[in-house]
Structures are given as C-alpha cells and as structure tokens.
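There are structures below to look over.
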Structure P
Amino acid sequence: MLAGSQIFENSLAEMDMDEWGKDPAVQALRKVFKGMETSLVQIIEGLAISPYDHRIRGWLEIALPKFEKAWHLAHQTDMNLREEAAPVVYAHCLAKVIASAGVEIPDDLLPAAGQIRKLVNEVFT
C-alpha cells in the first residue's frame, strides 16, 4: 500500500510532472515568489537574525499586505513596474517593517531604488 505522499508523487509524474508550470502566468508568479523569498533571506542574513527568531512571522504578516498595497498603487499610478521589481518592492516593505520594530537597517542592505522607495514610503504613511 502506498503512503499518501507517494500517491501524490505518482499522480504528479503521471500528469507529466507539473502541467501548471507550463503556464507563463504561473511561471511569472513563481519567479516573483522566489525573488521575494530570496529578498527575505538576504535581509535576515544581512541583519544576522536567526531564521528561527519569533519576530519574523509578525514582520512577514505586516510586510505582505504593505507589499500588495504598494504593488497595487504602482499599477494605479502607471509606474510600469515589471515582475523583476516585485522582490525589490517587497524588500523595501519588509525592511521598513523591521526598522519600525527598532532594528537598524544598514544603507547597503537594500537595492537602490529611488522610485520604489518613494512608493513604499507612500504606503507606510
């Protein structure tokens, strides 16, 4: 008898692995999420914070809606941000949340982004 995870793995193999992954929209979203995850790791490591720090979950719960609001505002104002900019917007939102918790964010930790920084500041006001 197969365990539940084995059944799932077998059914994925039968479906030609990942049919959703062929969809360009899904591929784009996966790149965005991967970039956001990379931004998170870079910030946490850059601040020398343990990935098990209990504060991280709260920061993420605040940063994600701020990112969504910033991304929506960017599209409303015709900023023409591409998917590649999403991790940068997210990094700036997350850094702002972490800074509001009293953690100092070094200037060189975040990618330079004058237009994005202005957008994020607007979301946090």
Structure Q
Amino acid sequence: MSSSISALTQRISAIDEVLTIGISASNVRDAATQAAAALLEELVSNSRTVTLQWRRDPRADGVIIALEKNATVGPVSFWGAPTGFELEGLVYALECLGRTSMTLDVSTSICQLIKPIHRTLRSDLYVTPT
C-alpha cells in the first residue's frame, strides 16, 4: 500500500458515522469497474463504519459512485474510477458526510453572494483526464 493510499485509508477509518459507498455499474466485470472496486475496497479495509455496496444497474453509463448516509444518497456522486485528484475529493466528501456538524471557512463576500439562494442547485462538473 502506497503512503498516500495509507494516509487516505487512515482518514476514512477515523469516520465515526455509518456511511455507505454505493457502486453502480452496468457491467461489473468491466476493467474500470474492477479497478474502482479494488481501490475502494482497499480504502475502506480498516473502517468499522464505512462499507461498500454493489448495485448492478443496466442504465448506468460506466461506474457511478454515490455516497450515502442513513440510506439517503448524499449531495456528491462520482462518475468513473476515482483516481488522481478525484480520490482526494472522494475521501473529503466522505469526511464531510460523516460529520454531525461542519464549519466552513468562507469569506464574507462569498456568504453575501450565496445568502439569497434558497433552493437546491444542481451542477455537473466534467473534467478531462490529465
């Protein structure tokens, strides 16, 4: 296990809330699906609260990873194998979802911009492999 994977595994094992990482795929034998599964299984291997749950979904386009708490899908999902910077984002999203309360360090100007928003906003971010 590389030192960076080991550090991420330790962060996940420190999460106290019960969380599920749901993996949906149309083809569970696909190489990308198998790579994502192996990586996620390694990351949660020492956790007593974070588990993986497989779902075969014929409608899924590739691998979809959804983070869940109390059987409710959280606000962040990942499409494809979480490698590179996405892996750090996945662990951070798990940590945020696993907190009972969260304090963000947000500037006053940003708070003023978002204060009038009183609805859920959906946004999709697509990035190219680098």
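The numbers here are math on the coordinates, done by the rules we state, and not lab data. Keep in mind it's a predicted model, so treat the numbers as computed, not measured. Cβ atoms are built from the backbone, for glycine too; each structure is taken alone.
Name the one structure among P, Q that semi-axes √(5λ) of the Cα gyration tensor in Å of 26, 19, 15 was derived from. Going through each structure in turn, the value belongs to Q. Work out the source of 1.9 here, i.e. which of P, Q gives that when distance in nm of label points 7 Å out along Cα→Cβ at positions 38 and 110 is computed. This figure was derived from P. helix-only ellipticity at 222 nm (-39500 (n - 2.57) for each DSSP H run of 4 or more, over all residues; to 500) computed as -21500: which structure among P, Q? Only one of P, Q returns -21500 for helix-only ellipticity at 222 nm (-39500 (n - 2.57) for each DSSP H run of 4 or more, over all residues; to 500), namely P. When distance in nm of label points 7 Å out along Cα→Cβ at positions 62 and 86 is computed for each of P, Q, the one that comes out at 0.5 is Q.
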